[in-house]
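Some structures to go through are shown next.
Just so it is clear, none of the values below were taken in a lab; they were calculated from the coordinates. Remember, it's a predicted structure, so these values are computed and weren't measured experimentally. Cβ atoms are built from the backbone, for glycine too; each structure is taken alone.
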Structure I
Amino acid sequence: MRLANPRIAPLTEAEWTDEQRKVLQPAHQAATTYNVVGTIARHWDASKKFTGWAMHVMGPTSTLPPRERELLILRIGWLCQSEYEWGQHVLFGRRAGLTDAEIARIKEGPDAAGWAPFDATLLRAADELRKDAFITDQTWAALSQRYNTKQLMDVVFTVGQYNLVSMSLNCFGVQLDKGVKGF
């Protein structure tokens, strides 16, 4: 972790407002409230808007297959050196079908030996977006061979969302959740 302690601590259950309790209590009862959720909840108006968008990127309205989405998220999390993001999405990535070898290889990038061509293209898109806020014509053409317009848009939305999330996690010092490994 870049910071050993949070700069902005997650809300505790005792700090929840009645409105926050209605939203956060069901998740808390299901398991535990993720540190990221508790931290973002400190800016409740922003949190409500942020969560709606995040649910598109990670939820059923995203047009990307979960495995491919997780490749993008893990790559941008690694590029941003967001240990919290990486740790959480290793778990999501495994559930989406990524192997431990693939997860480890994400750190090496799109040119690492062993990637299927389209997987390498996804990683390259994340790299290009991080570096130049732009996907090159060559990478766009390769993505376009498989993806429709909405999926192409969701590639950009996913990398952009998790770039923002990674920056927030790093700056706020959100600590790993219990049982989640970092890098």
Structure II
Amino acid sequence: MGSAGRALLGWPVLRQVLERDARGLGATARSARTESLAPRTRDSDEVVRSVCPYCAVGCGQLVHVRDGRITDIEGDPDSPVSQGCLCPKGAATYQLVTGSYRVHNVLYRRPHGTEWEVIPLERAMDMVAERVMRTRAETWEELNDDGKPLRRTLGFAHLGGATLDNEENYLIKKLFTALGAIQIENQARI
């Protein structure tokens, strides 16, 4: 048989007809590429249990790590919440974490600016802290009109996300209460 004949036999549909595998579920569906594939989870150095970051359900995830890098994220079958299942967003967590489109720098756009600039994380944290303290000082209410103590600010508030656990919400509540905020809300998971 010539090279053209061998090429035709390499064509999956022709193999299906010759081997009477109409559904293409048997050996006719296999190729050298198919045989070379292996799951990303097979060579993990460690598997770390985590929780999906998207909503308040708290589905369990298994994060597979090799050489300090995430190689895959899948549902945790031992999770009493999700029993190994993930919704489409949870199943896409791997792309969220490792996607090439993910920003790895702090971006800052000055007031009335049109361009983003990269700034160090430490500078960004200092800017946030300075603005919180300035807003607190400018909007602080020590007493009401009757001279009764208020000790509060309405200059900022906190709205927590569903991915925060009870311990994180407890600490955030303590922080914002200490800062004098009274508008503190969250969607804590159970």
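Data overview
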item: Read-out FRET efficiency 1/(1 + (r/R0)^6) of positions 67 and 123 (r between Cβ atoms, R0 = 30 Å, to 0.05), computed value 1.00, structure in I, II; result: I
item: Value 101, 44, 30, calculated as Cα extents along the principal axes in Å, assigned to which of I, II; result: II
item: Source structure (of I, II) for helix-only ellipticity at 222 nm (-39500 (n - 2.57) for each DSSP H run of 4 or more, over all residues; to 500), computed value -9000; result: II
item: Test item: relative contact order in percent (Cα under 8 Å, 6 or more apart) calculated as 12, pick one of I, II; result: II
item: Comparison of I, II - label where mean count of other Cβ atoms within 10 Å over residues 35-42 is highest; result: I
item: For mean count of other Cβ atoms within 10 Å over residues 83-90 computed as 14.6, the structure of I, II it came from; result: II
